[in-house]
Structure I
Amino acid sequence: MIDPLSRRVEIIPAILPKSVTDLEINLTRIENAGGTVQVDMVDGVYAKNKTWPYSAPGSFETFVSGDEGLPHWGQFDFQFDVMAEHPELDVENFVRAGAASVVVHAKAGGALAAVQLLQQYRGTELVPVEVGVALMPGASLDTLLPFTDLYDFVQVMGVGRIGFQGQEFDARCVELVQKLRAAHPDLCIQVDGGVTLEHVRALAQAGANRLVVGHDILEAEDPVAEISRLRGESRI
C-alpha cells in the first residue's frame, strides 16, 4: 500500500508550447532540473486554446518518424497531456515521438478508444509507456469505471478551465484527491493546474504523489530554484 505521507511528492514542470522553438527555450530554462516534464498538447476543440503541434499541422512528423529527437532528448522523461476531443487519432504518434507517459482526459469523445490503443505500449520492455486518465476537479469517481485496469495513474485537474496556464486553483481537487486515495490506496495520483507553493502541502497531505506545475515555475526568475522550493515544501 502507498503511504502518501511517507515520501516526498514529485514536482513535474509543465510547458504549454506555442511552437517547437518555444518548447526548446523552456526546456533549456529547466534543463538542470532533469526528471519528468509534462508537455501540454491542446487541440482548440476539447479546450479552447490551441498549442503546437495542433497549431502547426505536419510539424510533429519529424519527431514521430524518429529522424530527430525532441529538444533536450535524453535529459527528460516526456509526459504528453493530450487535451484533444479525439485523442485516439494522436496518442500513438506521441508514443512514437518518445513519450514516457501519456495523459488522456476522461471526458474527451475518444478517450476510451485512446486508452485502449495505448495498451499495446503500456509497460512493455521495449516502450514502457505509462497511461494516465485525467479527471476534472468536480468529477465523480464513477468517471473512471470505463477505464478500469487500463491506466497507471490518475491526473486530477486543479483548475476548471483547462488548456491555459496561470488559472485559479480549484479547491475541489483536494477533496477529489482524498476520495481517490481512500478508494485506491495504491494508486499514483498527480494534480495538474493552478498549483502554487501554497497548495503543495495540502495536496501532499491529501494523498497526491505528483504535482504538475507550469506557471509558477516558468514565470519564475530562476525556474530551477523554484522547482527546488516546491520540492522542499513537498517534504511532509
Structure II
Amino acid sequence: MKIALIGYGKMGHEIARIAIDRGHSIVATIDVDNQDTFDAPEFLSADVAIEFTRPETAFGNYQKCFERHLPVVSGTTGWTNRLDEVKKLCVEQRQTFFYASNFSIGVNIFFELNKILAKMMNREPQYDVRMEEIHHIHKLDSPSGTGITLAEGILENIDRKQQWKEATVSENPADLLIESKRVGEVPGIHEIIYESDADVISIKHDAKNRKGFALGAVLAAEYLQGKTGFHTMQDLLNSKHN
C-alpha cells in the first residue's frame, strides 16, 4: 500500500516507521513548508493519506484529498464542529474517510469499559464522577478529543450528569468535571474517577509511547482498502472480531 503522510512531526515519523515495518511504502510527506506536494505525482500515486496536523488546517487537508478522491485516515482533533460536512461529502461524493479521536486499540477498549462502568454507576447515585487527563505540552486542544469521547460516553449513560465542564470545581452537580493538565512529553493519561463517602473506584489508561496510536492509524489505512464512506474505530474493532 502506498501511503501519503500529511503532517510529519513525531506522530508522522512513528507512523512511517510502523507502515514500512508492515510492508507499506511512504510515497509523499506533506508539512507546513511543502504544501505544493498535494499536486506532486508522488502524492497522486498514493492509495491512502494519513493526516495528523492541526485543528485549523485539518478540514482544508481533507478537501484537497477529496478533490483527488484519495481516502483519508485522520487523527487530528479540535475540528469536529465540521464533522457533519465530512460525512455529507462521503455520502454525496462517495468519499472515504476514517476518523478517530484516538487510534490506540487499548484506548478504544478503554472507551467501551468506560461506557459499561457508567451504565452500572447510573444505578449508584452515591458516587460522583470526574475525569483527569494529562498530555504533553504541545497538545493544542483542551480537553483532548479522547477526553471528550470519554466524557460523552459517561453523559450517554449517567442520567445525573448533563454536560462536561473543564474545571476542578463546580456548583452544579450535573457537571461532569474534566481536569486537563499539560506536562512535559506525556503521550496521554486518562483516568475516570468515581467517589463516594465510603470509597473510590477508578479506571485508567496510561499510554507508554506513541506506538499504539501510530499502529492504529496504519491498521485503519489497511482497513479502508476497497471501501467508501465514513468509518470509525468501532468499525475496525468489529471487523477484527468477525
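Quick note: the coordinates plus some simple rules give every number you see, no bench work behind them. Keep in mind the model is a prediction, meaning the values are calculated, not measured. Cβ atoms are built from the backbone, for glycine too; each structure is taken alone.
The value 16.4, 45 for Rg and Dmax of the Cα atoms in Å was derived from one model only; which of I, II is it? Going through each structure in turn, the value belongs to I. Which structure, out of I, II, was percent of Cα pairs over 18 Å apart, for residues 28-83 alone calculated from, if the result is 26? Comparing all candidates, it corresponds to II. Which of the displayed structures (I, II) returns the greatest value of FRET efficiency 1/(1 + (r/R0)^6) of positions 44 and 196 (r between Cβ atoms, R0 = 41 Å, to 0.05) on calculation? When FRET efficiency 1/(1 + (r/R0)^6) of positions 44 and 196 (r between Cβ atoms, R0 = 41 Å, to 0.05) is calculated for I, II, structure I comes out on top.
Rank structures I, II by distance in nm of label points 7 Å out along Cα→Cβ at positions 36 and 148 and report only the one at the top, that is, the highest. Provide the component values of the computation, followed by the final result.
Numbers: I: 2.5; II: 3.5.
Structure II gives the largest value of distance in nm of label points 7 Å out along Cα→Cβ at positions 36 and 148 among I, II.
Identify the structure, out of I, II, from whose coordinates helix-only ellipticity at 222 nm (-39500 (n - 2.57) for each DSSP H run of 4 or more, over all residues; to 500) was calculated to give -11000. Source structure for this number: II. A value of 5.3 for mean projected area of the Cα convex hull in nm², for residues 68-139 alone, calculated from one of I, II, originates in structure I.
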